[in-house]
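Quick note: the coordinates plus some simple rules give every number you see, no bench work behind them. Only a predicted model underlies this, so the values are computations on that prediction, with no experimental measurement involved. Cβ atoms are built from the backbone, for glycine too; each structure is taken alone.
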Structure 1
Amino acid sequence: MTRVGIGYDVHAFAEGRRLILGGVEIPHVRGLAGHSDADVLCHAIADAILGAMGLPDIGHYFPPSDASIEGISSLKILEKCAALAVEQQRRLINVDATLIAEAPKVLKFAPQMKENLARALGITPADIGIKATTNEGMGFIGRGEGIAAMAVASVTEVATRDF
């Protein structure tokens, strides 16, 4: 059986932080606010994977109240999602994600993002789609206040044999 989950995340821009998307540091005047590295792309993907397995969201596994994980790389969050899939006897099939931001332009970084995400998730870069769009100047994204990401992930049951 194949299952599909969706994820959405948003973070406001913040002064004095690095901008990390898909595990890649993107040159920009501001980063994103958050308890972890605030990698909005990884967070949306994590929630999509967890949702596909019927599990709680990343806040359950990585609560912002946990000081021991402050500043954690969001690639570690994805590694935890991959480990949970193994525990659930499921295999990640693919991920498709969209970044929504007026700036910066990020698609030139997509190949490295896909490499990082694939390594964390135990799939191939070809199993990951990354797209980017703007909000056409509308809303908080259009005003340059933050970045959002949406993702879809599919998982399948791992075939097991009883001998």
Structure 2
Amino acid sequence: MTQNAILRMFEYNEWAWQRVFPSLAALSDEEYFAERPFFWHSIHGLAVHSYGADWIWLQRCRGVSPSALPAQESVTDLADLRRQWDPVRAELREYVATLTDEQLASDIIYRDTAGKPYAFNLGDLLRHVTNHATEHRSQMTPTLFQLGHPTEQLDYLYFARRPA
């Protein structure tokens, strides 16, 4: 993975989130917090998990191994989530922009939340961060559509193509 390629993936990731956030903001509190058949129990839980994943991987890239993700209860609503998450996404993009191809080919060592040590190739880790976000956006968007708050098309094609 080259620095240009991973930076492009993070640009796409931000582009896609910016198309989901308005649909999330259009939800009523009842819709946003309602129990759903997601692993994270609600759209709020799924969004907080997505934020937490970005946060914990950024910490691990910086050499810090937190023992837990941010708790769902530590984020009161979508506005609070955005206050906490927007700077993390910006820091991730800034971090990626500073990396060299050599650094992307190297491993980082971190401990998972249970304290078990792992090595992870940095390029693979950053691919995971963007892929993880895509997974959770694609869990949210059918529900948003069913609730009458569809998003724009999020496929990478719509991000990357341009008129000839």
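Below, the figures for the structure above:
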| item | result |
| --- | --- |
| Ranking 1, 2 by distance in nm of label points 7 Å out along Cα→Cβ at positions 31 and 143, the structure that comes out highest | 1 |
| Test item: helix-only ellipticity at 222 nm (-39500 (n - 2.57) for each DSSP H run of 4 or more, over all residues; to 500) calculated as -8500, pick one of 1, 2 | 1 |
| Origin of the value 11.9, where Kirkwood radius over Cα pairs in Å, for residues 23-78 alone was derived from one of 1, 2 | 1 |
| When Cα Rg over 2.2 N^0.38 Å is computed for each of 1, 2, the largest belongs to | 2 |
